[in-house]
1. Once volume of the Cα convex hull per residue in Å³ is calculated for all of 1, 2, which comes out largest?
2. One of 1, 2 was used to calculate distance in nm of label points 7 Å out along Cα→Cβ at positions 23 and 143, giving 6.6; which?
3. Quick check: 12, 30, 29, 23, 6, 1 is what I get for P(r) over Cα pairs in 10 Å bins from 0, in percent, for residues 39-150 alone, calculated from one of 1, 2. Which structure matches?
4. Hey, helix-only ellipticity at 222 nm (-39500 (n - 2.57) for each DSSP H run of 4 or more, over all residues; to 500) derived from one of 1, 2 reads -8000; which structure?
5. If volume of the Cα convex hull per residue in Å³, for residues 127-190 alone is computed to be 96, which of 1, 2 is the source?
6. Matching task: 2.4 is the computed value of distance in nm of label points 7 Å out along Cα→Cβ at positions 71 and 87. Pick the structure from 1, 2.
7. Mean count of other Cβ atoms within 10 Å over residues 47-54 computed as 12.6: which structure among 1, 2?
Structure 1
Amino acid sequence: TVVILGAGMAGVPLAHHLLKHTPASVGLRLVLASPNDEMLWLYATVRAILPDAFGDDKIFLPLGPAFAKYDASKLEHLVGIVQSLDPEANRVIVSTNADQQQRTLDYDTLIIATGSSFREAMPFKNLTDTAATKNEVHNLRNKIVAAQSIVVASAAQTGVEVAGELGQKYGLTRAKEITLIADDALPLGPETRDDIRRTVSSELAKLKVKVVANTRV
C-alpha cells in the first residue's frame, strides 16, 4: 500500500505515474489523501484573481474524472485532513471532510506531497479545502473590483506577477492606482541578475505600476 499525502502539482502526477507504470504483479493499492477534491492549477492562480479573467473551471480541476479510468480496487481518494502520523508503525490517521470520521491508513510507503501555504489566506495555494480556496478567489476578485488603489506588498516573483497583471488590466487605463512595495532597490531578489531586475522594473513602469523601493510593510 502506498499513501500519498497531498493532491497537488506533485501528488497528482505521481499518483498517475504509479497507477500507470507499476506492474500488476506488485498488487499496488494507492490511497491519495488530501483536503481538496479538485486540483488547483497553481500557474494560473495569479491571473485568476482578476475579475472576468476566466472561470473557476480553468484553475480547479476535478480529481474524480481524472482518476475514473483506473481500477477502483487499486485507488482510493480520501478527502480529508491528516490528524496524526506514526512513522514507527507506518500509520497515518485522516479525518474525512464529509463526516469528520477518522480513518486509519497503514502503509508500506508514505509520500508527503502536501506542498506549502501562505501565512495569510491567499488563494495562490490550496487553503483548508477546495470550497475555501474558491471562496477566497471570489473574495479577492470582489475586493479588486471595489478598490480604487491596490498595494502589492511583495516584489518577489508572485508579487511582481500580480502587479503586472493588475497593471495590464487597470494601470494602463488609469482605472486603478497600482503600487508594488519592494524591500530592495529593484523588484525580485538580489539572487536575480540586475539586468533582469531592471527590465522588470521598466516593464512595470510601462504598465503604470508604481514601484516603492527599499520599503517594507
Structure 2
Amino acid sequence: METGGEVSVGLSWLSPSYHLHIYFRGPILLEDYHLVEKLANFDRERIPERVVHARGASAKGFFEVTHDISNLSCADFLRAPGVQTLVIVRFSTVIHERGSPETLRDPRGFAVKFYTRECDRLNGYFDLVGNNFPVFFIRDGMKFPDMVHSLKPNPKSHIQENWRILDFFSHHPESLNMFTFLFDDLGVPQDYKITGTWMGRVSTPTP
C-alpha cells in the first residue's frame, strides 16, 4: 500500500490509493479533499493544443544592434551598438493539428519575441507576429471563429471538407486575394528559410 504524500495546502495523507467512504461499501465522501485534489490535478495535466497555429517549431538566438538608431526609435534594445537581446522565433502552420504533416497547403504563421531589458522592469516584451502572405482572408474580426471552423478538419474524420470552405468564402469576396496566394507556391513553402513574413491586411472591394 502506498503511504505518505501531501496536498497543495501542506496537509499530509496516509495513502494516495484509497478514498474516504461511509462504512465498508458506502458512498464516497465529498469532504475527501485528497481525492478531490488528485482528480482535479489529473483533469488538468493535459494542456489542450492551440485553436490555430498548433503545429510549429521555434529557434532561439540573439539580436545584436550594429548601428545607433536612437534618432529613429526610443526602444532601449535598439539604442546602443553591440547590445544583444535574447530572441525566440516560432514558425507554424495555421489550420491543422499538431500531428499533421508540414507539406499540407496552409498559411504559415510566425512570431518573434524580443526579451528586452524593459521586460524585467515592466513585464513586457517586444513582439512581431504575422503570416507568410501579405493579405488575410477576412477583415472583420467577428468572422474569425466562423472562418476557422470552415477551414478546420472535421473533428470526426480529421479531414478538411471543401464544401465547408467554399460555402463560407463564397460569401466573403475579400478572401479572394488570399486564395490566390494560398494556391500559389507560397501555400507550400520549401522550408523556413524562404518563408515570407508580412503583417496581414485586407481590402474589401466596394462597387
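Derivation of every value follows stated rules applied to the coordinates shown; laboratory data play no part. Computed from a predicted structure; not experimentally measured. Cβ atoms are built from the backbone, for glycine too; each structure is taken alone.
1. Of structures 1, 2, the maximum of volume of the Cα convex hull per residue in Å³ occurs in 2.
2. Structure of origin is 2.
3. Here the read-out was taken from 2.
4. Working: 1: -8000; 2: -5000.
Answer by label: 1.
5. 1
6. On the way: 1: 3.2; 2: 2.4.
Traced to structure 2.
7. Corresponding structure: 2.
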